[in-house]
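Any read-out appearing in this document is the output of simple, stated calculations on the displayed coordinates, not a laboratory observation. In this text the structure is predicted, and so the values were computed from the model without any measurement. Cβ atoms are built from the backbone, for glycine too; each structure is taken alone.
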Structure I
Amino acid sequence: MSAPAFKNPIVRWVDQRLPIFTFLQHQQEYPAPKNLSYWWNFGSLAGIMLVVMIVTGIVLAMHYTPQAGLAFDSVERIMRDVNYGWLIRYLHMNGASMFFIVVYIHIFRGLYYGSFKPPRELLWILGVIILLLMMATAFMGYVLPWGQMSFWGATVITNLFSAIPLVGQSIVTWLWGGFAVDNPTLNRFFSLHYLLPFVIFAVVFLHLWALHHNKSNNPLGIDMKGPQDSIPFHPYYTVKDNFGIGVFLIVYAAFVFFAPNFFGEPDNYIKANPLQTPPHIVPEWYFLPYYAILRATPDNFIGSWMGFTIVPAKLAGVILMFGSILVLMLLPWLDRSPVRSARFRPVYKWFFWIHLAVCITLGYCGAKPPEGAYVVIARIATAWYFFHFIILLPLLSVFERPDPLPHSISEPVLKGGGFAGAGARAKPMEKA
């Protein structure tokens, strides 16, 4: 592709030495499927939120003091004395929740439309890595205000690593920087919380690179057959993205200005006290499903032999909690159906909605005390969660009869139909 000739001599001079303007112009001409819906807005929304979190985080870091005796007071000073500090902090605090909301919607959209299937396996795996990095960043950021929930949340979650045989206690001691959650812990978490967003930015770059190489998936889940199936990304989808960003910013601003503590815990406005445990320790809402899985593990998970527990409940809970995320990386090989989109998979579509309901149920149970019916429901939901991925999807790949696929993207878009023929089995996925 020949480099475009820019009229502005300064732009032309820069572009000849560093073709950044040519790159941007090619991005505008990037061919995208002509049938992308608003569900495809959430990827760009996640990118916007990453930038917002980095910018507000840098400003907050200028005024924050990562010292156990001063951290809580420095946050209060940001809220009360720093010019617009309250706004920056509320943007950052609620931005974390907004970030996870758009990413979770982005993930479930990928599950529904089969965006993890070939040739986009690596694109999907990079997305799961981004999710893991987000979770680590969010957890460390939650500790920084040094309130009651921050302190005890850090104590509970870091203690989970002690369940790892042989090296667990050493890992906990390294994370703490000593033998309890204290000033060295806060320094470590502040340093890593500042660093990890830039690591996320780097992985997002790889994620976008993989996306542009293999092109976007679409609601039909079929590949573009040629120019007739695509339109330039600009102006068609930039306009669509800008509309979505406008709607999203209204919702975001509504929380920031009218309900800034909606996602928070009141106990975190009490200074950390190692001698007083809160009555109910809960993580942020976006960790609740994993927290429910952690607590749902019964005692003696696999059983005992000659009085020795084979897998302690604590270790089993940690394995299942991390396994609930890592199993997503195996999805391209667990779901072997040749059809991507759930639009043409009538059985998978129902199980997808059941899976979504199970995830919401786990989040609800994670917010409740680990007793009574909540434990039973969480155990059933946890069992179904892993059954869905490990057993159900491979079976559906073999026994499900998908509906016939359209011949091309253009047919249903332009004619409102164009299926391959009633009763015909779906064709295998085309390789990009």
Structure II
Amino acid sequence: MAKRAKLSRNVLILSAISAIAITLFLAFRPAATEVDLGEVRRGDLTVTIDEEGRTKVRETYMVSTPVAGRLLRVEVHPGDRVIRRETIVAKMRPTNPAVLDSRSREQASAAFNGATAALRVAQADLNAAIADEELASFEFGRTKALFESGISSEVALQRASGALQTSQARRETAEASIQMREAEVAKARANLVDFDELGLENVNGMDRGDDIPLYSPIDGRILRVLQESEITLPVGAPIMEIGDIASGLEVEVELISSDAVQVTTGDRVILRDWGGASDLQGEVRRIDPYGITKYSALGVEEQRVRVEIALLTPSEERPALGHGYRLEAAIIVWQATDILTVPESALFREGGQWSVFVEKDGIAQITAVEVGKSDGILSEVISGLVAGDKVVLYPSAAIENGSPIAARTQL
């Protein structure tokens, strides 16, 4: 009886000790850290280079003044449609000749009188040369007849022939001199032209019959008007810019040189945030072979490379998009389908390699992984994980290998 009582007392003591031990274990056991969990899945992955871009017309035409003159008020406006060689986009009038001051007029008048006198002298020289030629021709004919009769010598005939040729050359010289003098007279007369002689009483412009129409060089739209008011302009002054938005619109982006080397001609481009309901499609057309030094908003020096992107979306689906509009361009440099991916936020460096914390029965287990391409949100998994694994997102320093974890409660 005493032995049975002793055994029962020992059982009670052991039970009490076990209960106390379990209580102490549960009381001092580390609490599970709440974490955000992500899942390793199979899916598609697309790697893009994103940059802000601007639309522009591939070939713009600048309408400029063909002559120095007065541009009449421009009646067309930006956005107006124009037809090649039919639409008159501007009109101008040639500049009127300047009125000569009294001193210049006297000099021009004296030059005109001198040229006229020289012309009269040339005409007199021509008359004398003609008379000499007629006399020499008569003498040559008479000497030739005497020579044929045996009366005159051959020397006399040759002398008469030489005199005839000399007189003919003197007459030709006099004729050329008259042409020169007539040109000098015409030049001197032009310097004396005045408004009254031309019938130009209005110094501000000519008659409307003398207006010079400027036609559109292409089918398209007016992009901008640089000179709208009536104004006097020199030769070659720009008036307006015209382009074909419907078929000639493209996108221009400036990439950092380290990104530009990853881009090749023909890469697909997704154009976003242009204001429309759906994204536009494009294709890399050309990459500049040289970089341009530019400064970012923070003053950091960067080497930028200009890339031209052709718009593949028909103009009917982007009717409001014009020249110089802003949008976001995503150039696709790599893509794959049905590959294993892990959230980028789960990766961290451990011992010189990429690792993740995998959740196994409430315990965080560190696992080394090999990753490939990344789009900034998901990364390609080459080895180390399988589909369905739960990984800790944004792991903190409080989590170690073997730490108890629990999924964060979603409110």
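Tell me which of I, II gives 24.2 when you compute Kirkwood radius over Cα pairs in Å. Working through the options, I get structure I.
Thinking of I, II, which structure, once helix-only ellipticity at 222 nm (-39500 (n - 2.57) for each DSSP H run of 4 or more, over all residues; to 500) is computed, gives back -19500?
Going through each structure in turn, the value belongs to I.
When P(r) over Cα pairs in 10 Å bins from 0, in percent, for residues 114-233 alone is computed for each of I, II, the one that comes out at 11, 19, 16, 14, 12, 10, 9, 6, 3, 0 is II. Looking across I, II, the calculation of relative contact order in percent (Cα under 8 Å, 6 or more apart) that yields 28 traces back to II. Quick check: 16.1 is what I get for mean count of other Cβ atoms within 10 Å over residues 122-129, calculated from one of I, II. Which structure matches? Comparing all candidates, it corresponds to II. Set I, II, criterion distance in nm of label points 7 Å out along Cα→Cβ at positions 154 and 250: the highest-scoring structure is II.
Kindly point out which one of I, II the value 0.80 was derived from, the read-out being FRET efficiency 1/(1 + (r/R0)^6) of positions 218 and 346 (r between Cβ atoms, R0 = 25 Å, to 0.05).
I
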